[in-house]
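Pasting the structures in now, so scroll down.
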Structure I
Amino acid sequence: MEYKDMSLWDAIKYIPKRIVNMFNKLLGMKGVVLVSTIYLFQKDIIPEQAVGYVWIFIVLIVVFGEKALTFIKDIKK
């Protein structure tokens, strides 16, 4: 059932499932990538001058997935 078709009560009952899904996604590969990137920033493994670029690149990959990779490839051309 889509959100627009749900009644208020159905939407309220769906909240716990969404919370569980949120934790599932955070513990998935995207969460691991974000946590490891933050770890690399804190340990100064990535130079401070590159932090902005790396952060933008990682967020694009995590949020948009494979679409971001094709976009970056098109920019390179």
Structure II
Amino acid sequence: MTDETENLILRLLREIRAAQESTNARLDETNAKLDGFIASTDKKLDKLNIELIGVKGRVRKVEEAIEAIARVMSDGALG
């Protein structure tokens, strides 16, 4: 190989390496953004689950109250 050919090959290899490093940096940045998004989504889901548990508890209390009222009304009607 001639010196010129070797220089062109080395230049091409350097450019390929630089492009790979740039791509890797972009991938790292994207992965970091995705990790942040996943973390914030998980927190929101946890909060929603906690709120849902609270709503279920309140609904159950309302159901119990309605059942108690129904018993009182049926006892009053019967006796």
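No value in this document is a laboratory result; all are computed from the given coordinates. If you're wondering where the values come from, they're calculated on a predicted model, not measured in any experiment. Cβ atoms are built from the backbone, for glycine too; each structure is taken alone.
Here are a few things to note about the model shown:
- Among I, II, structure where helix-only ellipticity at 222 nm (-39500 (n - 2.57) for each DSSP H run of 4 or more, over all residues; to 500) as derived comes to -36500: II
- Here the criterion is distance in nm of label points 7 Å out along Cα→Cβ at positions 25 and 57, and among I, II the highest value is seen for II.
- Each of I, II could give Cα extents along the principal axes in Å, but the derived value 50, 34, 17 comes from I.
- Distance in nm of label points 7 Å out along Cα→Cβ at positions 49 and 65 derived as 2.9 - corresponding label from I, II: II
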